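Undergrad: Structures for review follow.
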Structure P
Amino acid sequence: MSGPPLLGGIIAAGEGSRLRAAGFAVPKPMVPIAGVPLIESVMGNFRAAGVRSLVVIVNEAERTVVEWARARFTDLDLEFIVKTTPSSLASFREVTARRPGGRMLVSTVDAWCREADFARFVEAASRRPAEATVLAVTPLVADETPVRVQVDTGGRVLRLGGASGDIVTAGMYLVSERVRTLVPPPGLGRLREFLAWLCQAGEPLYAEVIETVVDVDRADDVAIAEALALAGRVS
């Protein structure tokens, strides 16, 4: 990637209520996939992509995650926001408002994928126009309420949401400098609603495919991600 070093952001402020109900006793960022906590996997992805400076938001019940991550990733420049937010969009805006200027690479903590796949996404997304926001999408629909995406032959997003589309959003975004500063209209509560609004408003959005991404919200998702992780280790 050319230009200044890319800043990263991780959204890890969700409650993880469905995982807790399934018997996971740790904060969601610490839920293990094949022995590796989700937040370790995501931070490892950023490091593999050459992103060394990260802004991470966790909720107020997850303060132990901050100490753990600082001790585990001493080679990364980590800034933590400890704040319980009302929505995914609020968390997204908290993260993207930090250290303004330039594009920002953002991932949700529960978007599990292999390091090499994440690095390829970052490389491909970085080749898109600087004014564009790029979404990772996947044909692996492992989500109760997926956000389906329609794109044209050049990869530009035509529509987000609805019942049609063979690919879905994957929880990773290369956010343009302009979108980092946009104020959404009143009434938008979820990140998916904000992304749909950007599309409807004509903001340049592009999609890059990662074949296997799991949105880890349920025990079944943990099992799917672990099978993929173990298969990757064998191959």
Structure Q
Amino acid sequence: MTPSTQQTLYTLQTWFSPSFPVGAYTYSHGLENAFEQGLVGDLEQAVEWIGEIIANGNGYADCVFALLAQKAVLSGNQARLSEVAEFAAAFSATKELRLESEAQGAAFIEIIQKLEENTGIYMLTKIWPGPYTFSVAVGAAAGGLNIDPQALATAYLHGFVSNLASALVRIVPLGQTDGQKIIAQLGKVVEQAATNALTTDLDGLVTSTLMVDLTSMQHEIQYTRLFRS
């Protein structure tokens, strides 16, 4: 493993670590309501639900936005970066999913600016007034550090899966072992989604996870809640 690869791995592990203070643990991406309705209540249902988000939902879409933002930074294309940032900001289907993305994005940018100078974050905040989605913020920062796109895509999706698995462990009567089983069983799904995201542009980006959007909407009026989304 070369030093540059080691540094890339270290950086990505830092960004998607539970200790990186973007507040990811406070969001469930509609899973809390899915459990409330009896749609996700065991390991098999959890793997299927999260797998759909990664393959055909916001997990996949966010990965595409991160990669496109990174590419725009690497090419110095400010107009393209602004286009991606605007598209990503408008892509959230519900109020709570938008909050989930933008709150984490703002926190991520604030932390990076305090830690180091990053040309990608500087470019993003210079040409786009906000709001900043988490995906675009991460992608811009990755562009500033010239991180390998495949590594970025895999790490981003792994972080997405890990956060949802952690949320389910707290919502559903699942143990820590089942949480790890969810992550392990979705390895191939993450691999394929990361590969697909590398060749997807804005014109070809769609999602087909309507139930996730509906549970997110219903979560807004759920009586008792542990999570913000």
Structure R
Amino acid sequence: MSSMKKYIAEFIGTFVLVLFACGTAVAVGCSSEMGSGYLLTALAFGLVIVAMAYSIGNISGCHINPAVSIAMLVSGKLSVKDFIGYVVAQVAGAIAGAAVLLPIFGADCGFGANALYQDNIGLSILIEVILTFVFVIAILGVTSKTENGAVAGLVIGLTLTLVHILGIALTGTSVNPARSIGSAVFAGGAALSNVWVFIVAPLAGGVLAALVYKFLTSEKKQ
């Protein structure tokens, strides 16, 4: 599979993620007081992963998330060249997805952007590192055995739903720098000025998951 086809697949996957999942957040509301909207938003993020995993997974691996790509890089499953290509494609796809939300919902819709938890940068970073760690270590585990191929997309999608069920009320759940950048570019204001938190923390969580998983699965040398 050519690298360009992989990048195009990652662009499409991240475009769909932002359009459908962030679009659902805007359409139904995702505050913790609105239980149905909250759950629908969490499900939308998870279901997009399921749909994309079984459509582009055999092309690019369906990372559609720089935190996943950096974990694969650390794990030796992705080259530096492809990592850069993946991330560029993911960010471009996310921005394109958010751009489609603009004429549908208007410039003041919020675009499903992330926000600091209680205006606390440190706490927000901690939350995002933990959420991303759980998500990425599940990905590394389920994709480590080829016999899991048939169910991997479902497991990964449900895990993303899980972290959103907790995280939406806290930071809006990023666990994905590309998705956060796409929303923040159009939301502007505080979302844009704080977007670095939702870039750094998920990337750190992805690296941590890769290192911990590598440690847990490494065999002792005799």
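Undergrad: Which of P, Q, R yields -0.56, -1.24 for log10 I(q)/I(0) by the Debye sum over Cα atoms at q = 0.15, 0.22 Å⁻¹, for residues 8-111 alone, as computed?
TA: Answer by label: P.
Undergrad: Moving to a separate point now. Work out which structure the value 38 belongs to, where relative contact order in percent (Cα under 8 Å, 6 or more apart) was derived from one of P, Q, R.
TA: Here the read-out was taken from Q.
Values quoted throughout were computed directly from the atomic coordinates according to the rules given, and no laboratory measurement underlies them. This one's a predicted model, so the numbers in the text were calculated from it and none came from an experiment.
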